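J.: The structures come next, written out as structure tokens.
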Structure I
Amino acid sequence: MINTFTKIILSILILMGSLTSLNAMPHDKKMKNFRAVPLSDAQILQTGKNKYYCPICGMTLPMFYKTNHAAKHDGEHKQYCSITCAVEDEVKNKAPLTNFKTVDTETLKFINSNDAFFVVGSDKPATMSVVSKYAFKNRKDALNFKKHNGGEIMRFKALHELVKNSLQKDMKATKQRQAKAIKKGQMMYHKMCKKTTNLFNSVAEAKSFLKSSKICGNIKGKKHQAIALYLANR
């Protein structure tokens with residue numbers, strides 16, 4: 001009886017341990033991308049059918065949420081995956097952006113960019129740039145982040161100028177990465193998607209179409225981005 005009872009207890013403990021591991025897996029996977037948050041935690045300020053995607057590069061905003069920036073354009077919010085894309089919109093597209101906002105890494109809420117303390121060049125991942133940039137509402141939080149992850153603290157005016165000066169270099173690197181993704185997207189499109197003759201003005205527009213039409217099934221992540229890049233550039 002004792003042996004049988006012991007076996008039962010051990011079996012229960014093993015089962016409980018397995019269930020705990022299974023429950024932990026989704027959380028662990030989410031934490032691999034420091035920039036990402038669940039959709040429920042993301043503030044999406046822009047509207048319209050393409051609202052979940054950066055209007056410049058098409059990246060899914062919640063996946064890069066901690067580096068999100070936003071600004072007003074013709075009275076409406078535009079939300080970007082990064083300050084690099086926001087500045088590209090200003091410089092390349094001549095977009096007159098005002099009322100800049102950025103995400104506070106601690107609270108995940110948008111704050112006025114001029115009030116933020118940015119940690120630039122930490123060891124956390126960068127978005128659309130070689131150099132990472134994370135914002136904080138409180139200087140104390142920025143100093144603590146810098147202490148553990150490196151980098152230097154800058155205010156928005158200086159950061160904006162820094163990004164503008166490095167924009168051509170960042171755009172060139174992005175173009176090279178996207179060229180590889182476009183080739184992969186072309187192969188995936190012809191292999192797994194129903195064909196469309198639709199033309200798209202942006203990657204964000206192509207991503208919204210793929211999501212709603214499901215011509216490639218329920219795709220997401222890198223496949224979604226690569227096929228959308230191909231459709232927007234073919």
Structure II
Amino acid sequence: MVSENGQKYGQMVVDEFNLINEQGGVNGHKVELTLLNDECKSDKGVANANKFIYERKVHLIIGSTCSSVSLPIVDVTAKAQVPQIIPHSTNAKITQKSSAWVFRVPVSGRYYAGVNARYVGDKIGKKIAYICATDAASQNDCDAMQAQMRSQFGAAPAYVAQVQEKEVDFRTHMLKIRGKKVDGIMVAALTETMSRAPIQSYEAGIGPEVRRIGSSSASKCTGAEDRR
């Protein structure tokens with residue numbers, strides 16, 4: 001995926017295989033890499049996977065960085081028996097498909113949801129608002145967090161907003177959240193949305209005493225104030 005996260009993952013893979021090639025490759029053969037952009041669109045991701053497998057005859061597929069794309073690709077790689085490494089996607093359904101050809105690097109969202117909820121409930125508060133985007137990992141993170149807050153603390157969401165990825169204006173939601181006097185705001189989304197929503201929360205008058213909580217794709221997309 002051509003985004004900040006996707007580009008960095010792609011460059012890390014290129015750098016690692018360049019080192020392998022400089023040392024003679026694998027069994028004397030140099031590794032050839034091809035990077036394709038799926039734009040976080042499942043149909044494009046499946047088309048890319050089919051192109052890799054049936055046209056380029058690849059030995060390995062790495063990706064996607066987006067759960068809603070990784071999920072349907074699992075069926076493609078399983079059928080063709082081509083190994084697939086998942087570098088970022090955390091949606092539990094990916095490995096629950098039980099494909100012997102999928103190897104995931106990150107921890108599944110279902111494992112750390114309970115830990116996240118425990119930390120939030122104990123350290124931040126139990127009155128939490130949720131901004132949930134449409135990506136599969138974001139939905140999984142949002143649903144799991146709400147379920148764990150109910151299970152562990154009996155805490156229902158103070159506010160839930162379902163938004164589209166690439167949405168640009170969250171101020172209406174933030175004004176409503178401000179009136180709820182919440183302890184924290186969880187933003188479950190890809191990088192652009194996760195960067196934009198917290199900024200607009202400050203613009204809407206929600207102070208730093210209300211903690212901003214990121215989902216599994218939070219990396220360096222939030223500012224120092226949002227990581228406190």
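Readers should treat all values here as calculations from the given coordinates under stated rules, not as data from a laboratory. Since this is a predicted model, take the numbers as computed values, not measurements. Cβ atoms are built from the backbone, for glycine too; each structure is taken alone.
J.: Suppose helix-only ellipticity at 222 nm (-39500 (n - 2.57) for each DSSP H run of 4 or more, over all residues; to 500) works out to -16500; of I, II, which structure was it derived from?
T.: So the calculation was done on I.
J.: Let me ask you something else. Compare mean count of other Cβ atoms within 10 Å over residues 95-102 across structures I, II and report the one with the greatest value.
T.: Largest calculated value belongs to I.
J.: So, one more: Between structures I, II, where is mean count of other Cβ atoms within 10 Å over residues 143-150 highest? Don't jump to the answer; show the numbers that get you there.
T.: Values: I: 14.2; II: 19.2.
The structure with the largest value is II.
J.: Between structures I, II, where is Cα Rg over 2.2 N^0.38 Å highest?
T.: Between I, II, the highest calculated value is found for I.
J.: One of I, II was used to compute FRET efficiency 1/(1 + (r/R0)^6) of positions 71 and 207 (r between Cβ atoms, R0 = 35 Å, to 0.05), and the result was 0.40. Which label is that?
T.: II
J.: Moving on to the next point. By the measure mean count of other Cβ atoms within 10 Å over residues 39-46, tell me the structure among I, II with the highest figure. Don't skip to the answer; put the middle values down first.
T.: Numbers: I: 14.5; II: 17.6.
Biggest value here belongs to II.
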